[in-house]
Structure I
Amino acid sequence: MPQTTVVTTRRVLERLAVHYVSQRIAWKLLKDVRRSAVRKAERGMPTSHYFFSVSRTTFRGHFLGVAASWVVQVGIDIYRFFSALFKDDNVEVDKAEAAEQVQLLGKKVYGTTVRCGASLVFASIGAGIGATLFRPSAGQWIGCAVGDLAGPIIVSVCMEKVFHADI
């Protein structure tokens with residue numbers, strides 16, 4: 001996926017958040033989660049409360065990045081759908097084929113949504129675990145990265161098993 005497009009989309013979403021949501025929510029979405037984990041560790045919270053706080057903060061702070069990735073992936077799928085649909089101007093599109101293509105687009109959007117959601121949830125949980133087990137800043141970052149990578153893979157494997165079990 002074009003990383004530049006995702007970063008640019010994230011910046012656009014950040015601007016939209018600053019202008020269209022409350023200042024408090026925008027501040028939470030744009031917070032530096034690594035520094036926040038360090039500040040939380042300095043407070044001497046109980047481990048379970050610290051884990052939950054870091055996970056919640058990471059969820060919020062990671063949300064715009066995942067949303068940007070989702071927008072780009074779905075945008076690419078929609079572009080491919082319309083470019084394939086209108087590939088030949090003179091050829092009439094069969095309604096059954098068009099319905100099949102719409103259904104395929106729906107499955108792609110659904111899959112992208114599930115993978116992005118898993119990425120967000122697993123990254124948040126991983127950040128909490130990493131910050132609890134290791135140094136707060138580095139542990140939060142490592143846990144977030146591992147969860148961000150592992151979440152979609154785990155969910156894809158589970159979904160594949162579920163869909164193949166129905167057949």
Structure II
Amino acid sequence: MHSTNLICHANDPDVTSAIARRLGPRLGAGDVILLSGDVGAGKTHFARSMILSLLDQPEDVPSPTYTLVQTYPGKQAEIWHADLYRLSSAGEVIELGLTQAMEEAICLIEWPDRLADLAPESALHLTLSAPGAPQERSLSFSWSDPRWAALTAGLCDD
């Protein structure tokens with residue numbers, strides 16, 4: 001069970017990117033962020049911004065919609081960006097190597113409902129929604145692991 005502990009409001013994509021860039025450097029191996037929201041809510045935009053904040057050299061960060069997983073050599077740990085939308089069973093998650101990656105890498109996972117009971121209890125949950133204007137986003141962070149309170153402190157500050 002998680003409770004919402006932090007809600008950030010972004011009036012444009014640059015603010016969403018700034019929040020992701022603030023969180024990225026606080027992450028390490030074994031940290032998992034589960035990104036939920038409707039199609040077009042900004043999950044990939046958030047993940048891309050975070051990944052770029054974790055790389056030594058800027059590089060192209062494509063959506064993993066068709067490849068399912070993209071990996072990157074991050075500064076603190078390897079980064080796995082997964083889009084599970086096209087998966088039909090949790091068994092496919094194991095085949096991808098994602099369960100092991102969740103223990104050893106920084107993992108950003110879109111469509112985490114596809115994980116079923118494989119989702120780590122210690123994960124940070126992020127739900128993105130578009131509550132109003134086309135570019136406006138609400139970022140709702142929730143967690144059960146108390147260490148996320150410190151890791152998310154000040155994320156909404158401009």
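Any read-out appearing in this document is the output of simple, stated calculations on the displayed coordinates, not a laboratory observation. All values reported here derive from a predicted model rather than from experimental measurement. Cβ atoms are built from the backbone, for glycine too; each structure is taken alone.
Observations
- Comparison of I, II by distance in nm of label points 7 Å out along Cα→Cβ at positions 24 and 40 - largest value held by: II
- Identity of the structure behind 25 (criterion: relative contact order in percent (Cα under 8 Å, 6 or more apart), calculated), options I, II: I
- Among I, II, which structure scores highest (criterion: percent of Cα pairs over 25 Å apart): I
- For mean count of other Cβ atoms within 10 Å over residues 80-87, the highest value in the series I, II is held by structure II.
- Identity of the structure behind -30500 (criterion: helix-only ellipticity at 222 nm (-39500 (n - 2.57) for each DSSP H run of 4 or more, over all residues; to 500), calculated), options I, II: I
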